[in-house]
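Asks: The data blocks that follow each hold one structure.
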Structure P
């Protein structure tokens, strides 16, 4: 495929993208023309196959293929309604995959274009989830440090604090102790359980910890027994909320070691900064050819 054609198709795909109720979409009618289909009924057959692929993939078809009516001019100032379909990026990818790439160079280009773009979106979404999990873990560490400081002022030492936290875990995980959960999730003995918990569970632990900090101060609780009771009740309350939404913390699978996630994010950030620096240097050379 010639560079000129690639550039032209790239511009067409990018300019055809629009916002549909806050979602990045393409008009099926416009895509029909870009992909070289003369008749709508032929292109609609491709869309039907794409919808079937979407369904087989376990996705909700309506989330990616939204049918709507629009008015088009038919001449002499007259208009008539026609059916169009708003296609998400994923829907466009499926349409391209079900098109005829052997006879249409536009389809071959679309297959690559939407595959790459969909992959980029997946990478971005994955990175955002990683950042959210790392942030949640850092927040839990700060909450536990805050609670430790509050309890230290009430003559609760580190050993007692560890017992209180363990009792809280037991309440949150339906009777399973911290060590039980470590064994279930195959967490190394020398590592904190929270480093391998999913974001939802980390946030649940954080919320219960913050509640304990607040109530210990508000109620002026003292002594390991009263504080342990408070922490257990808070974890039970959080567990009740999760259970009411169909979530059992002890049944959620382990997540990737958060330390490894942190290292990956740091490495990616260094690469991005390096690329930015290169672009800045190139820009500086262009501005100052001396």
Structure Q
């Protein structure tokens, strides 16, 4: 598949045609296109089965337009390793949109290993959207360690709604410094024999640090989901919340394990978890308005994952 076809699959035509928008496009283990803008340093080296990336945002740099990353595999069988070292230096701001596209996967493994440091007073947003095919022939293994310095903000969203999940194992750990804020949201729609395993950990170490872990998962047919969310508060006046919602249908199985741990009497963490089928009242209401049962279920699940 050419770079043009990969761009089409990711839906990033406008970003590619805008010289003021930063981007990096990778197909398997090749950097096929890039655009670096002032204040941003992207050093991408091709390695065996993947790419090693040093991503630096210079001090006091504000990037207005989202930077687009495209990590794709257009082969049917492949291993892709993405190693990312992200250094967001103090008093800076950036938003990234990562498009992970696997349109032909039959036996593909995508491995992401990231280390992220957010400097004092900086803001970093990372939205990761996966687009898979209907074969389910992919294994996704993203792992990340994130360190937030004083008064920084980190927001990440992981979305896998298009195509079959295959197998996914997410492992994220965040450490929050003084007055820093973290928000992590995961939305995944599983079908067939998809397997979803999520492990997220937030460490509220700094005074007045805050954090939210949110998981919204739907599993149908024979899919399985295990959600392990952990929030630990040790800093004075730290505040955290863990929220996990799962919808199951058919023979699917879902498990949620929210763990909250408070080691400081001045800190506080709350949690909420719910697992069950679609709400019968919502289902009846939608069907009374002319939708079929399947259409109503789809609409309810779409609402949960929005």
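Asks: By the measure FRET efficiency 1/(1 + (r/R0)^6) of positions 36 and 140 (r between Cβ atoms, R0 = 30 Å, to 0.05), tell me the structure among P, Q with the highest figure.
Replies: Going through P, Q one by one, FRET efficiency 1/(1 + (r/R0)^6) of positions 36 and 140 (r between Cβ atoms, R0 = 30 Å, to 0.05) is largest in Q.
Asks: Using distance in nm of label points 7 Å out along Cα→Cβ at positions 156 and 188 as the calculated read-out, with 2.9 as its value, let me know the right label among P, Q.
Replies: P
Asks: Compare FRET efficiency 1/(1 + (r/R0)^6) of positions 92 and 236 (r between Cβ atoms, R0 = 25 Å, to 0.05) across structures P, Q and report the one with the greatest value.
Replies: Q
Asks: Moving on to the next point. One of P, Q was used to compute FRET efficiency 1/(1 + (r/R0)^6) of positions 100 and 220 (r between Cβ atoms, R0 = 41 Å, to 0.05), and the answer was 0.05. Which one was it?
Replies: Source structure for this number: P.
Asks: State the single structure among P, Q that was used to calculate Kirkwood radius over Cα pairs in Å, for residues 132-227 alone, giving 13.8.
Replies: P
Asks: Can you say which of P, Q returns -22000 when helix-only ellipticity at 222 nm (-39500 (n - 2.57) for each DSSP H run of 4 or more, over all residues; to 500) is computed?
Replies: Source structure: P.
Asks: Right, here's the next one. Given structures P, Q, which gives the highest value for relative contact order in percent (Cα under 8 Å, 6 or more apart)?
Replies: Greatest value across P, Q: structure P.
Asks: Given a computed value of 2.3 for distance in nm of label points 7 Å out along Cα→Cβ at positions 60 and 180, which structure among P, Q does it belong to?
Replies: Derived from Q, not from the others.
Asks: I would also like to ask the following. If P(r) over Cα pairs in 10 Å bins from 0, in percent, for residues 44-83 alone comes out at 26, 34, 23, 14, 2 when worked out from the coordinates, which of P, Q was used?
Replies: Among P, Q, the structure yielding 26, 34, 23, 14, 2 for P(r) over Cα pairs in 10 Å bins from 0, in percent, for residues 44-83 alone is P.
Asks: Comparing P, Q, where is percent of Cα pairs over 26 Å apart highest?
Replies: Largest calculated value belongs to P.
Bear in mind that the values in this text are calculations on the coordinates, not laboratory data. Computed from a predicted structure; not experimentally measured. Cβ atoms are built from the backbone, for glycine too; each structure is taken alone.
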